[in-house]
Structure P
């Protein structure tokens, strides 16, 4: 999957490799039922998610609002969410079975 890029003032930024905090945030964000959210909440929640997931000082709510078209916010946030999940799960698949932790039970 291609790495999502955010162009701010003519310069393209890629998200930092996902930390555990970003993975947890992504899982929590993915599991939320967004159907009942009003437009303002959608804008706020997606903007906050993008800032947190990028984990770069150049990516702020203000820079997102100046850089993305209104129609791009949600699709970009969803692409970023998918990218984070792919990064994490691709890494997990590479763990040799003999190094994987054993389940207690």
Structure Q
């Protein structure tokens, strides 16, 4: 078993649900930190889903992030995702995101 610390995904919302990270084959991922930031002058909504092969599961549903405010949902820290699992972020362009964690191979 080998463990790697990784920046898993970073970017800006697209205005639709977008796949931002897929767990590689023969790997388990633990997301240690989820960071979001609203860079606009108004409140924006964020939805986070994970698909583990069967269906999308909403982990955060239409959470409002105030203007010019960071949001770090600690309740998602430590989420374990198996190979092939997909993290999806549905957010407008004014929200930036960064996910970091470990990959266990």
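None of the figures in this text is laboratory data; all of them are computed from the coordinates on show. The model shown is predicted, which means the values in this text are computed figures rather than measured ones. Cβ atoms are built from the backbone, for glycine too; each structure is taken alone.
Work out distance in nm of label points 7 Å out along Cα→Cβ at positions 42 and 74 for each of structures P, Q, then name the structure with the largest result. It would help to have the intermediate numbers written out before the result.
Working: P: 0.3; Q: 3.2.
Across P, Q, distance in nm of label points 7 Å out along Cα→Cβ at positions 42 and 74 peaks for Q.
For the read-out helix-only ellipticity at 222 nm (-39500 (n - 2.57) for each DSSP H run of 4 or more, over all residues; to 500), a value of 0 was computed from one structure; give its label from P, Q. Please report the intermediate quantities before stating the final value.
Numbers: P: -17000; Q: 0.
Value 0 for helix-only ellipticity at 222 nm (-39500 (n - 2.57) for each DSSP H run of 4 or more, over all residues; to 500) corresponds to Q out of P, Q.
Check the numbers for distance in nm of label points 7 Å out along Cα→Cβ at positions 26 and 50 across P, Q and tell me which is largest.
Numbers: P: 1.7; Q: 2.3.
The structure with the largest value is Q.
To which of P, Q does the computed value 13.8 (Kirkwood radius over Cα pairs in Å) belong?
Working: P: 15.0; Q: 13.8.
Traced to structure Q.
On relative contact order in percent (Cα under 8 Å, 6 or more apart), which of the structures labelled P, Q is highest? Could you put the intermediate results ahead of the total?
Values: P: 37; Q: 51.
Largest one: structure Q.
P, Q: which one has Rg and Dmax of the Cα atoms in Å, for residues 18-57 alone, as calculated, at 13.6, 43? Please report the intermediate quantities before stating the final value.
Values: P: 10.7, 31; Q: 13.6, 43.
Computing Rg and Dmax of the Cα atoms in Å, for residues 18-57 alone on every structure in P, Q gives 13.6, 43 only for Q.
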